[in-house]
Structure I
Amino acid sequence: MATIADARIQRFREYVARLAQVLGHADRREPARAYLTGLCLPGERKSIEPMAARVDPRHVRARHQSMHHFVANAPWDEAAVLRVARDWVLEPMARHGPVAAWIVDDTGYPKKGRHSVGVARQYCAPLGKPDNCQVAVRAYRLYLPESWAQDRRRRRAAGVPDDLAFQPKWQLALAQIRALQAEGTPPAPVVADAGYGDTTDFRDGLTAAGLPYVVGVKGETTGWRPGQVPLPPKRRRVGRGRPAIRVRRTASHRPVSLKRLAAAVSVAGWHTMSWREGTRGPMRSRFARIRIRPAHRDEKRSEPRPEEDLLIEWPRGEPEPTKYWLSTLPPTTPLAELVRLAKLRWRIERDYQELKDELGLDHFEGRGWRGFHHHGALCIAAYAFLAAERARLSPPEPLAFLRPARLPKGFKPRGAPGAA
């Protein structure tokens, strides 16, 4: 009778075989297996040389060259790899329930120098401040700053595709969401922070795609008070040009900031809610919900924007509300469910942390466009396999069948502390 370990070995081999089907040339299967194995094995560095040493310590140089060519130069489609990974993990995860949300977020990779593709001084989430870094939307799709998009010399050196133009992060995210829809991914509400949600075009794009959302917005964002709408178009005098079609504001009838809307909520409108268990017990805060109409540039529209839920968080002890979300979920959605979705971003933050700490998402040392995206896709593919194994097991167990080979005595890979 096959043991649990035997079953895992067989699943890993089957997974590599499925990935190999979309990699193109048959010679890519072995370096793909080695790369995925290296990512899953324990180790401080998940750049190519340390992984080659763990996978094949007797032939480090040859294995390093093979893996480097596979990830940095071979022309395989990372999007196809991600589709295989997604399909693989969805089945075991579906046993625990449907997809709860599509979470949009980005992550930064602190970098030195200016030659690694996409590196620039920009906000870096892991550092919590602007610094020299690369930024990826949804872990692997690199955001190309305008300074890079307009620099032909650096683009050519890094292998950035010629037809790739500058796109803000929200457009990259929206394009990926539309691709997921086209591929038949089970739909779910979209969750994002204010870096995306405060862009009206992003929210409008989600609505046009038929996806409800719970997205963060800033307190300075404007909306109409509950029950209020902009004034109708002016009535045209007979014989005086074309009739007006745009809704109006006046000095005494205009939208206000979400901060002012929150200040008008009565004491009875605030409810203490818990959304998950934290390391120190239940995570709790105070929330209020009101129905409003967002007002961004509606004076250029022929009709008011539809009503949405405004969710507000005001923790006890804080002088004013700290967070705001807009939601197009049905108004009958329970407040507890709305809060749970608004706070669900902790999962993607945890995923990013595991992808970096355990699988080396930010350990890639190459500078090129292709290598960056191939490494990111393979990290996500490895994470998908681990997540699928977790979903099959309760409680989860380590992948003990992936055993590192014994390293040569005194071996120190480049990038390790104290390495020459």
Structure II
Amino acid sequence: MGNGGVSESLSGKRLLLIVGGGIAAYKSLDLVRRLKERGAVVRVVMTSSAKKFVAALSFASLSGEKVYDDLFSPADEQEMGHIQLSREADLVVVAPATAHLLARAALGLADDLASTLLLATDKRALFAPAMNLRMWLHPATQRNVATLRADGALFVGPEDGDMACGEYGPGRMSEPLTIVAAIEAALAQDTRLPAPRATRGPLAGRHVIVTSGPTHEPIDPVRYIANRSSGKQGHAVAAACARAGARVTLVSGPAQIADPPGVETVHVETARQMAQAVEAALPADVFVGAAAVADWRVEPAADKIKKTNGGPPPALALAENPDILARMAGRGENGPALVVGFAAETSDVIGNARDKLARKGCDLIVANDVSAGTGVFGGDDNEAHLVSAQGVDSWPRSSKTEVAERLVAEIARRLGGGAS
């Protein structure tokens, strides 16, 4: 421990921080300070627009390193060429990542130092978007984000919040400590850009979105509403899809298990965040809703709700969460070609699954009995029934990995093999 009790969790890690031009650039000063506290070596690259918001000298002072901003600087190229600058980093971080910077990165442009480094690096880039909510929600931006994810990029945020323009919604850059946590999570894995995916496999050329784990809906800073889910089955499905050659986006709630290899994982907490992450990952060929999404949420209290001796318990006003499965099934031609849901039931498993299949409008339901004594929640085995309009296929009790393999085989069969 050092630096006033802050863990040096990033000791010796080399980070390349690209600062885009936006009002959120001031947060990146605190980000540099937090990273340095944790032992990281931080080199900063600023776009020309970024320098209109924050002085380069501020970043130089906090990082203790020279700030780079010119692609054609003879002095910089003699000291450290831009290729070397990009390759020496363990991770490239873009904060704030403006809509313009995301677009240039997605297109592979190399017209300034920042975009050239993003194209020349052999490491993953972690983007922390920051922009007006309409810009973030615009199809062009979402298309660019999907392209970058497919190329191996990671994302943290954006968050819902007040904008500098006076509007409220998604587009606010994540707070520095949230970005630090995302950096630590990224560095815990292989940060090299993924090798080109195998062109073989029954799902080759397909994009599959999988949701997994529970969601946590805060009641106050201490308590939350949640469903019982370990995430083991959803993570197994994501891994099986990747082994079948698919590009997989896994949107995971707070599951206490490792991210599966070969999969792009987006971590969320609430149902609304999960819905937003799923929408951001589109377009996709297949959607598999394996997450145990909390059906309801409350407006969380700012402070811990106190128990009063003898007084009435607090009344919680419940509101419905977004129905992610129904949304995906209802997108029609603009949505996934195949939509798969899960039904965790404690009675009349098949009947309830058939009802869910009809109500949600999806193609398949994987139903299982999660009543007490089955050991499905948190366990390694599952006894599943595949319910469709054509009937019910009951599978013998087996490992969740085997259940996932069976499901992927059925998905591939229905899609007719790999993409053309």
Structure III
Amino acid sequence: MKRFYNGSIVLEREVLPSGIVVTEGASIVYAGPSSAAPSTPTAAMVDLSGGYLAPGFIDLHVHGGANADFMDGTEAAWRTVLLAHARHGTTTLTPTTTVARHDQHLRFLELCRHFQCQLAAGARVAGAHLYGPYFAEAAKGCHPGQTVRPPTPADYEPYLAFAANIRTATVAPELPGAEDFMRACRSHGIRGNAGHSHATFEQMEAALGWGIRHVDHLFCAMSDRARLRLSQTYPMRGGVMEATLFFDDLTTEVIADGKHLAGDLLRLAFKVKGPDRLALVTDANRAMDMPDGRYIFGPLDGGEWILKKDGVGLMPDGIALASSVVGMDECVRTFRRLVPEASLADVIRMATLTPARIIGIDQKVGSLVVGKRADLVVLDQELNIREVLIGGSRLT
């Protein structure tokens, strides 16, 4: 049993000064004011030293870190990434594919199944985010172009054999076969995302009818009025961006590294979507926690060369962005700094309970509630990581 004291605890809607959290084994058994806390004379005392205790972070969109990528196809690479992100406060994540060959995706799904069943020293695997390969060619971003393809049953049915290990799947709604793919995913209990797409507002509205409920990295690799005007002068049409902001049924996410999006766009996203429909994600690649230089985005066999420079991933031309290179703790600090309208409880919720709800694991994790798993992050007053606990055990 552990008793966390002498700090503030970050609850779903408020920060409670002088709060107490008590854990027993892997579970939370109390979270609330000190005045109502149970007596725990045998508990190990954990002094928060005036800082904060928050739920462990949950990352919906993450590719790699510490010079490894989930697409590398080895257990060693997965262990490396899971541990690297845990050190940044992420206690649960959805490993995210890149565009790659069919066999590489099948290997990724095999490893996802393995790590869901076997706890590693690091973040827990909630299930896969099948992100590539069903992107619009013109919106592929830094992903390998030679293996971008539309969804066909022959291609995706072998993936659906791993449906129990897939949390979410992304598709560009304008692709031929997108509707059939998404309906097949939904029939297997897989949640639907739109991403890397130049769809119109009308196509996005239709995609809601297929079951799409989330949009990947708002403002990035997506159509908007200006882009769609290049193919139709009038009337001007809305695209993925406008549809994401308009439809209340759509949740979304932002890469809050301070490089992908300026503060004004983060503020707009927060104002329109709010902390219950907006998640923070890292979209981190293998260059996280590595020095500046050249790295491969995606699998070592067939990925794309990128640069880490100025705190972000860049394409070799030094202009186009290529994923992020920071952990979730940096995203939390950055969003807190750039969006004054958001309270600390709001920001923490966007990195914990909101992503948990988006992927359907909020009954187990995401908030300091009795009965939930004791996945916890101890933060100092500047929101730097002091300690991470996964299932009540301290990360070493």
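Bear in mind these aren't lab numbers, they're just calculated from the coordinates by the rules spelled out. If you're wondering where the values come from, they're calculated on a predicted model, not measured in any experiment. Cβ atoms are built from the backbone, for glycine too; each structure is taken alone.
Set I, II, III, criterion distance in nm of label points 7 Å out along Cα→Cβ at positions 84 and 284: the highest-scoring structure is I. Out of I, II, III, choose the structure whose coordinates give helix-only ellipticity at 222 nm (-39500 (n - 2.57) for each DSSP H run of 4 or more, over all residues; to 500) equal to -7500 when calculated. Working through the options, I get structure III.
To test your reading of the models, identify which of I, II, III gives 25, 53, 21, 1 for P(r) over Cα pairs in 20 Å bins from 0, in percent when calculated.
Structure II accounts for this read-out.
Give the label, chosen from I, II, III, of the structure having the highest value of mean count of other Cβ atoms within 10 Å over residues 52-59.
The structure with the largest value is III.
Each of I, II, III could give mean count of other Cβ atoms within 10 Å over residues 108-115, but the derived value 17.6 comes from II.
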